[in-house]
Each structure stands twice: as C-alpha cells, then as structure tokens.
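Trainee: Multiple structures follow.
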Structure P
Amino acid sequence: MPVIKTDISDFVKLSRQIPVLDVRSPGEYLHAHLPGAFSFPIFSNEERKEIGTAYKQVSRETAIKIGLEHFGKKLTAFVEQADAILSQTGSASKTVGVHCWRGGMRSSAMAWLLDLYGYKVYLLSGGYKAFRNWALMTFEKSYRLHIVSGYTGSNKTGTLQALKEKNQAVIDIEGLAKHRGSAFGHIGLAPQPSQEQFENDLAMELFLIHSHDPQAGVWIEDESQRIGLVNVPPAFFKQMREQEILFLDIPYEHRLNFLASTYGVFEKQDLLNGIMRISKKLGGPEYREATELLEAGQVHSCFRILLNYYDRLYLKSSQKRFNAENKIINLPSGSCDANSNAHLLMNHVNTRNRI
C-alpha cells in the first residue's frame, strides 16, 4: 500500500485515532511536539548534528550517505519499536502517522520502511512546521468563552473540573501550563512546558472542542497573560479579555480555610520560597510575620496575611482592567464547593441563554 501524503487538517484529526511517530531528534521532540505523538527518532541528537555539519561543510550527498549509514543499522529496531507502540496503544490495525520537521527525507525514509513492513502510513505534508502554523492559526479563530473569575482561594480549578464532569467544554489553562498562576503555583507540579509546547497543547484542546461542537461555550478560568514561565497567546488572550466575567463571590473565611488546607500539606521550605518571591510586594513587616508564623506551624494565620495581599492585588488590577465594556456578573456563593459552584455557573448561563 502506498504511503498516503496528508495535509495538516486531516493529519490532526487522524492523530486522535492512530499513533503518530515523530521521527525528529530527541532534542527537537523534547522542546515541543504534536500533543500525543510518540518520540521515534530516526537519528540521535549527536547523529543529527553530525549530518547537519556534513551538509553545511561538505555536501548534501555526503550528508545523505552518513544518514543512510546510521539509518541502515537500525531498520529492525525501528519496526520492532513501531510494533511495541501499536501494542501499547491497543491499536486494532497496523496504521500510523509519521512526520519530521518539514516532511522531508527523515519522515519519507521512515514511511518507506514501515510501508515495506506492512504498515498503512500517513505522512504529514510540511511536517511539524505545518503543524506549528496550524496551531498558531487556531488562536485566530473566534470562540464562545465563559470566563470564570473570583478572588484567590475560590477553588476555580476544582469548579472547572466539576463542570467537565458535567460534560461541559472546559479548558484548564493552568493545568496545561503546569502552574497555578501565583508565587506558589509551581509547588507539587511537574516542570512547566516550553512556550511552544504550551501553545501546541492549548491549540489541540481548542480544536477538539471546536470540532466536536463549533457552537460550544468553553469554560475557562480568568488568567493573567503570563502563567509562571509561559504566556497565553496574544490573539486568544485578547478574546478572553473581551468576554463578560462570571465572578464567584465567596466569603473570605471560606477561601482562607480552602487555601490553608490545600497548600498547608506542602513542604514548609517550598512555601517559604514562595513567600520570598513576593517579599518586596508583600512588604517587610508582613513578610517577616508570615514567615515567622509558618515556621511556628501556624499555617492558617500565615495564609491570612497572604490572602489579604492577594485580595488587594486583585482589587488593584481589576480597577485598571475593567471598564464599561467588561461586564462583571457577580455570583454570590456560600462556599468553595466545586460541585455547587459549577451548578451556579451553569444555571446562570442557561438562564441568560433562555432570555
């Protein structure tokens, strides 16, 4: 069966149904890749460097010969690795997608081998570069966004998860960024992705929702553009900032209890490092008092100081941000319970849509 060259729109759809093999080097894959793709390097980082140097300093033909020499030694290992991936994913048919950087020699060589072995192979025209262009264009599209806001400690992330469990379209931007957006946002989480990988993951989430239901309202947390070390893409962030805000208005003490119970389980040193990051903005006296209380094991009292700071910060930023064009819908709630707050948000949107 001949290798099937596939454009990016069809390839992205296929990537949700069949294993995708990214034959770029491990370093290229680690920096950023198509979400869900398997790293399937035709050359190691060192081999790729060797071939690239030969291409620039000697000739294209010399580089190709070096590449063929490395490739030829691994043919059996490649087909065995492909079989292992199919077994791992439980794929019913011997079908894979393959891509490299630009859809050139690396992916063509791997597609040839797997086709020879009996695989049905879809080859991405334009390679990963085509996917990146597709991802960036995804942020230019229009979406119906429901922006969930609230003071620190309102359990907005938990509420988004509850909405998702109720079959609502949800994107957890903080989850994709692997950061909660505060000085303590990285604690207990894996390292953040690269900016490029964050964008890839967000684009795929938007695509999956939009392809399932183009009219779906997407629930998303109100965020600053910068989340830890990554930034929400400008075009999409602009859309977020143009929507009305659904503000969960939860009493201070409930939020304080939620914060203390949520963050109090983390290592004391990690919390102290977080307080250090905001020490200048917090102010000398409050910084010293917060750290002393935490050292003494008085987590609740420590977080009272921190919550006061974050509440002031929110009020200050909201005064600069909101104007007549940004409608804020205040939704009073008696607790941080994610399930009840999800119902509160859904009832508001459903009622508004019926009017």
Structure Q
Amino acid sequence: MLTDKLKELPFWADRLKESGLPVYIYGMGDGCEKLLSAFEKHGVTCSGIFVSDDFKRDKVFRGFRLQGMTELEQSVDEFAAACAFGTSLPEVMARIDGLAQRHLLVFPETAVVGEVFFDKDTLLDRAGDTEKVYSLLSDDRSRQVFEDVLSFRITGDLGYLKEYDEPEDIYALLELNGDEIYADLGAYTGDTVESFLAYTGGKYRRIYAVEPGKKNFEKCQKRCEGLGNCELINAAVSDCDGTAFFTKGSGRQQMLSDSGIPVEKRSLDSILAGRECSFIKYDVEGEDIPALLGSRETIVHYSPKIRTGIYHRPYDILDIPLLLHEMQPDYRLYMRRARYYPAWDTEAVAKV
C-alpha cells in the first residue's frame, strides 16, 4: 500500500532536527513568516535568514539580520537550509539545486493559501482517502506524480520533483478540439485563453472568461479583444452568487478574505444557467473546492473535461479528486505536475 511506503519517510522537521546543524531559512516575506510558524509548531530552531546575493539588503526581518548566501557560506561551514519561496525560473531553480548539493536543504510544505499547513500525521490519518485517490488514478504517470508529491511534502526532498510534465502534455491529455465551450475560471490576464486558442488553432464554439481582479480583468479584455462568442465576466468564482472581498494587492497575490475590496461573486452554474460547457479550467487561488461545488449541475449534466490546480491548500490533492469522483463517477482522473519548486502547479485532469 502507498501509505505504508509514506509512513517510512522522515518528516522534513525531523530531518532538520536530527542533522544537528544550525538551520537557516532561505528567503523572506510571507513564505518566511509561514515557515517560522511551522518551525515553532514542530520544534525547529531558526539560526538566521539568508537571501540570494542579488537580493541582499541591509535589513532586519523578524529580529534576524538578513545575510547574503555567499556571506553565510563564508561564515558558517556547515548548516541546513529550509527554502521559503516558490519559483519556476530555471536560473533560480539551478541556484537552489546548487545549494542542495552543498548543504542539507529541505523545502517544507506550507500553505499557498490559508494557515493550515501540511502535516505527515494528518496525511497518515487520512490513509483511506489517500488509497482511494491512488486507486482512482487512470495511468502510471498519474500514480507516480501522486506518490512523488506526497513523498516530497513529507520529506521536503527536491529529489522527488526531478520529473515534471510540459504544458503541451496536459493539453494532449485533455484531447481538446475546435468545438469546445470553454469556461476559464481565473482567467488572469487572458494568458490561458491565449494558450487554449493556440492549442485548438483558434477554433472554439464559445468562451466564458471569468476574472475577479480589476486590473487583471482589464488586461484580459484587451487580450481577448476581437474574439467572437467570448463572454468576459469580472467576478470571483465560488459556490453561489453574492459579494466576495479581496485582500489588497495585485496580480496573483490577491486572495479572497472576510474584508477588503468588494467584488461580485458568481457560480459557474449561475453563469451558464443550464447551458452546455465542454471544458472548464479552474485556477482560483485556493477557492477551487467552492468553485467546483458551484459547477455541480454543469458537471453532473454535461461531464465537461476539467483541468484544476490541486496544490493551493495542503489536502487539495486528496479533496479535489474525491469531490470530482463523487460528482461524476464516470470521470477518468489524471495528475500532472509542471516544473516548479516546491510542488506547486500540480494539476488534476478529469474526462469521461
């Protein structure tokens, strides 16, 4: 059983403590704040914070003077590092790989959204769900992605992330055609509408592009200008219609909150009002499950192809596949993972 294998893996916090080395956090900002909280929870002592040399500033963060990587390596012979930021930039990933060759490096799994962090004991308590998801996956690559991501989250070991999938692999898996009715939920600046059109040769039946951020929506409008049968909706996707609130910020840093900037909230079922949809993409920054619940009627009646992130919250990788299977038992489920440190941009694909 998969959970038997996972049970034997060392938890990232235990790896740091058992090393006997001083532990330094690599990176600052929100990721560092979350990591310091995780350190406190798991009894890991932070000896300091460092950044890449080109980000070095004379600054104090949470009581620690920020050091550059070179400065730290020249002053401390042996140390362990815990990475506190995510990246898909090849040059930054190469820098992290180099650091991992010289020192013990872990990449703890803290939440992209929310304050609930991944925990090995919680995962093992959900052994039944883990085995169920594993059994639902439709090919060997999906089962390998699932095992690798869970192994990485437990250990923080980047060795589990060396295999990844290219964007065209996911589009090929979706088997899109020129007659799709596409709902792009979390359309951002229109980049995913653009990539969809590139794959289908510009052919489609209709597009619904939904984006809540005002500035992003304006960029999406400009990018989609001239497209026929394309409805752009400035709203947050959720399980019902109403009003949502965004934290202050811009781009992908904006998150739904209990207060902040008001924005209209819509369910996909409400937007479509019973009309057909053949392909839905969800990238709604942690609101994936409410967005799916707000698509239930569409999924039940039309069984659209689905592409959704399963990494924003710690147990999305279990909860979302199980929800998809519950809503449409005929779905074949797949998992793929893009090139990214940590295991962000892990996605589920569902199709009949």
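Values in this text are rule-based calculations from the coordinates and carry no lab data. If you're wondering where the values come from, they're calculated on a predicted model, not measured in any experiment. Cβ atoms are built from the backbone, for glycine too; each structure is taken alone.
Trainee: I have -11000 for helix-only ellipticity at 222 nm (-39500 (n - 2.57) for each DSSP H run of 4 or more, over all residues; to 500), calculated from one of the structures P, Q. Which structure is it?
Mentor: Q
Trainee: Also: Hey, distance in nm of label points 7 Å out along Cα→Cβ at positions 163 and 331 derived from one of P, Q reads 2.4; which structure?
Mentor: Numbers: P: 0.7; Q: 2.4.
Source structure for this number: Q.
Trainee: Who wins on distance in nm of label points 7 Å out along Cα→Cβ at positions 35 and 187 among P, Q, i.e. which is largest?
Mentor: Ranking P, Q on distance in nm of label points 7 Å out along Cα→Cβ at positions 35 and 187, first place is Q.
Trainee: Here's another thing I want to ask about it. One of P, Q was used to compute Cα Rg over 2.2 N^0.38 Å, and the answer was 1.04. Which one was it?
Mentor: Answer by label: Q.
Trainee: Suppose mean count of other Cβ atoms within 10 Å over residues 19-26 works out to 18.0; of P, Q, which structure was it derived from?
Mentor: The structure behind it is Q.
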